[in-house]
Structure I
Amino acid sequence: MLREKKYCLWLLLAVASCQLLRAQDARIYIPSLPDSTIIEYPSDTTKPGANYIIRNIIVEGNKKTKPEIILRELPFKPGDGYPLSELVKKFEAGRKQLMNTTLFHEAVISLQKSEGYDVDILVQVKERWYLFPIPYFKPIDRNLNQWIVEQKASLKRVNYGVKLLYNNVSGRNDKLNLWLINGYTKQVSFSYDRLYIDKRMKWGNKIGFSLGKNREINYNSVNDKQVFYKADDYVRRFFNVWSEMTYRRAIRTRHRFGIGYTREDIADTIAKLNPDYFLAGRTRIEFPEIYYIMSYYDLDYIPYPSKGYAAEISIGKRGITKAVNVWQLAVKASGNWPTGPKSFFSLNSYGIIKLPFKQPYYNQRLLGYSDVFLQGYEYYVIDGTAGGYLKASLTRKLFNFDVKVPGTKKLAPFRIPINIYGRIYGNTGYIYNPYPGNNYLSNKMLYSTGVGIDITSVYDFTFKLEWSFNQLGQNGLFLHRKTIF
């Protein structure tokens with residue numbers, strides 16, 4: 001009798017559980033999305049090809065960012081209809097776009113509510129810190145290795161001061177930068193980037209200026225190394241101002257149209273040491289500039305991509321007189337393909353041409369300046385008027401961990417994620433210089449290879465330690481900040 005009562009009790013529990021499951025909507029975790037992303041949809045899936053109609057989009061967690069800035073990045077809008085499988089892909093594409101705005105630590109998109117085939121979508125974000133008044137300390141040399149090894153870590157070759165970085169000033173993803181720099185270069189610079197200035201959120205504007213002066217100047221290159229001249233008085237003064245309009249009709253592509261004006265003065269001594277620094281012994285140049293840049297980004301995470309493509313094409317004209325007259329065309333491209341759950345293969349390319357080929361030294365700087373470089377040639381600069389490179393790498397995520405930061409009365413405790421990647425790479429490049437002078441690395445194919453460790457964290461931080469080998473038989477440990485190209 002007792003056993004029969006137990007069987008009846010279990011039967012009643014089973015029936016009640018079935019009824020409860022039927023009454024609730026199904027809930028599925030999508031493995032391809034972040035662990036925190038939950039996709040909810042109605043249990044009535046008898047019509048797998050039917051469209052689910054987006055009724056409302058609810059945004060939460062945006063304390064400062066305007067809702068329209070978030071909605072602008074989503075590949076769907078109220079009234080759109082998609083099959084369930086397509087809707088899940090749209091959620092992932094929208095999450096990726098929100099993260100690539102660099103406005104948020106986290107972004108989660110899920111179905112909040114459904115009535116039949118009408119659905120409400122919930123967008124949850126966690127905002128970053130936006131205001132950074134930080135001290136500035138940076139060697140002026142092209143990379144840390146050159147400063148430490150060749151310049152003996154001289155503090156006389158350091159810029160220091162204050163940088164004010166204010167992102168999302170008005171909640172519309174606008175950026176304000178103010179730099180007050182002293183030391184090697186005395187400089188004041190300002191820029192303001194307003195992503196959208198119209199109601200349709202397609203046009204934006206960016207303005208800026210900088211002015212400064214130096215007591216030292218790189219006036220020539222010999223044996224593919226920079227040659228400097230230093231004096232007690234200032235030997236270089238500069239001023240430039242610029243403005244550009246941006247147009248972004250869709251999500252991934254942006255067009256920039258810019259104009260600018262530049263003036264530079266150098267000491268008479270520099271013109272005597274290198275009469276071709278500007279042209280024919282000039283000590284001043286001033287010129288207008290006009291340019292167009294088209295950029296395309298379809299990456300999972302722009303600061304450190306492991307999947308997707310990016311490209312940038314720029315064309316510009318500097319000057320209209322014999323003193324400064326150059327047309328410039330440059331192309332950058334990047335591709336990233338997953339090769340496993342934790343690994344990916346990357347190709348990065350760059351090409352440039354300056355016409356006419358005969359240019360003063362001021363316009364010949366090419367490989368080794370800014371983010372245009374070959375690993376293994378960090379101690380060299382290669383001047384020219386045309387050339388490019390191709391870089392290939394295979395990267396694997398080794399491990400990751402979190403650093404716990406205790407909270408305060410006003411700040412909740414949080415974690416800083418640290419990701420460690422291992423990488424092997426190879427480079428090849430070529431720079432054309434019709435007047436190489438006492439330099440020997442131009443007009444020949446260049447090769448290098450190496451292994452490296454990448455460390456990434458919050459606020460787009462990436463630090464790279466690389467051991468590189470070049471075709472000259474040289475090798476060494478080099479330090480870099482990451483760029484996607």
Structure II
Amino acid sequence: MKYIGIAISLLLTLISANLHAQCGAELTEEDHAYIQSTQTPMRSFNANITRGVRDMPVKVHIVRRANRTGGMNEASLMAALQQVNEHYINANLRFVMLKGINYIDSDQYYNFSNANEQALCGQHDIDNVINLYFFGSVYKGKVQVCGYSYYPNKSSSYSDRDRIILDNACVDGGTTLIHELGHFFSLYHTHGRGKEKELVTRTADVRNCEKAGDNLCDTAADPMIINEVDRNCNYTGTRSDARGEKYRPDPRNIMAYSADGCRQRFSKGQFGRMNYAAINMRSYMTMPKGLAIHNIADGVKKPSVTTSPPKPKPSTTTKPKPTTTTTSITTTSSKDHILSGEVMLQISGRAVDMSLDGNLYRPTRPFYSGTNYQMSMTNNDIGFVYVIGSDLTKKNTQIFPQTNQTAYISVENSRMTLPSAGSMFQMDQTKGKDYICVLYSKRPIRMDLVMQEMERVSGNFMQRLYKVLWHQLVPQNHIEYKNISNRLVFSANAGQHSIVPVVIELEHE
């Protein structure tokens with residue numbers, strides 16, 4: 001009996017641990033009906049094209065004990081946000097943390113029950129941003145879970161559901177935050193609701209992957225694999241679908257009920273669905289205009305590709321001249337963080353018609369091999385300007401500055417023409433997408449490192465740019481992009497960040 005008792009105790013412990021490792025998000029019938037109503041446009045959404053990146057605002061609330069112990073560690077928080085951004089940039093989303101962590105010191109709420117959610121969160125939520133709450137433990141009813149979030153539904157924009165509830169231990173080094181954000185942007189678990197089992201077969205005449213499971217055909221059919229994944233992340237179950245075919249689920253998918261250490265990836269279909277949801281279901285999520293952003297540059301692992309700005313040249317006069325806002329970028333005036341300028345493409349002396357998608361510009365018509373064009377740039381403020389070109393081969397070319405040129409623009413309202421007055425760029429024979437990227441910066445940029453890293457990482461041009469520079473790029477609520485008579489105009493308050501990108505995608509036929 002003693003041995004049986006020990007075995008039962010161990011089994012209960014394992015079951016409890018597995019339940020704790022899982023998700024408490026609940027898909028209501030209203031949620032499901034709303035998401036199902038969008039299936040046709042969602043499936044036709046082209047996730048392969050380049051789109052402007054959207055900054056999603058995040059407000060962090062950390063609940064501690066009354067004596068201020070036990071709260072989420074800030075270094076672990078920053079690491080988790082970095083991990084989130086490394087995944088979600090493939091859905092053209094970047095999560096930007098609003099300045100100031102809201103610490104809530106309460107023994108009552110430290111070990112959290114969802115019965116107290118409205119009492120606590122109702123008084124701390126910020127509207128139209130993602131409110132992240134971190135607790136010592138989280139319970140849905142009597143079940144301890146790693147966390148939960150809410151799916152989008154038709155009332156999302158005016159309901160109190162823009163929040164994610166998280167257990168500290170599951171976030172620190174885990175993928176719970178990434179998983180819960182998946183639900184927030186409309187992803188189901190890979191096993192779906194469990195009401196209609198997905199067939200393994202993907203051939204058009206028998207598949208049901210658009211309607212069963214998670215409604216995505218590029219994720220494997222999943223019978224819910226809790227307790228059926230080994231330490232090497234292999235599925236150990238033996239179940240078959242309704243047609244007798246053995247299931248072959250993917251334990252490494254982030255939306256699977258797999259071991260937390262196994263969940264590492266989203267599918268392309270999942271990225272596309274989240275991008276669609278951000279644009280169409282969560283469009284009310286907006287960066288508060290001008291609101292300060294938490295500086296996470298010191299808390300991330302990525303090395304900086306910027307260096308200190310040059311020091312002003314020493315004066316040759318015997319009496320030192322007073323510092324002004326127009327002669328040195330090392331002053332402390334209000335203009336030190338201002339970046340503004342414009343870019344324009346021209347063919348035969350006429351500006352190319354452009355459209356604007358977030359922070360991405362596109363000509364309204366394609367270019368053809370052999371087309372000659374020029375580009376002009378204006379830098380209104382003292383700083384640095386770099387221009388690179390790229391295409392679908394991922395090979396990057398630095399257009400400006402060249403060997404005999406400097407990126408440092410020491411005179412305000414400076415205008416330049418590239419390649420030079422009287423010269424032209426010419427479209428080569430490599431068809432597809434071409435990119436021109438102008439980087440305005442308050443600091444020198446190691447462009448050799450930027451281009452090398454952009455060629456190494458995956459994704460389209462915009463995604464690769466953000467993967468390399470993400471914590472140094474100015475948040476979009478601090479940038480205003482405009483198209484004024486096809487002059488691509490921007491103005492920004494860089495704050496603690498340093499780089500503003502102007503990206504143009506050319507259709508090359």
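Here, each number is a calculation from the coordinates, and none is a lab measurement. Since the model is a prediction, treat every value here as computed from it, not as a measurement. Cβ atoms are built from the backbone, for glycine too; each structure is taken alone.
FRET efficiency 1/(1 + (r/R0)^6) of positions 77 and 181 (r between Cβ atoms, R0 = 30 Å, to 0.05) computed as 1.00: which structure among I, II?
Going label by label, the one that fits is II.
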Could you figure out which one of I, II the value -6000 for helix-only ellipticity at 222 nm (-39500 (n - 2.57) for each DSSP H run of 4 or more, over all residues; to 500) was computed from?
II
Given a computed value of 0.45 for FRET efficiency 1/(1 + (r/R0)^6) of positions 277 and 349 (r between Cβ atoms, R0 = 30 Å, to 0.05), which structure among I, II does it belong to?
I
Taking relative contact order in percent (Cα under 8 Å, 6 or more apart) for each of I, II, the highest value is that of structure II
Which of I, II yields 0.70 [FRET efficiency 1/(1 + (r/R0)^6) of positions 285 and 373 (r between Cβ atoms, R0 = 30 Å, to 0.05), calculated]:
I
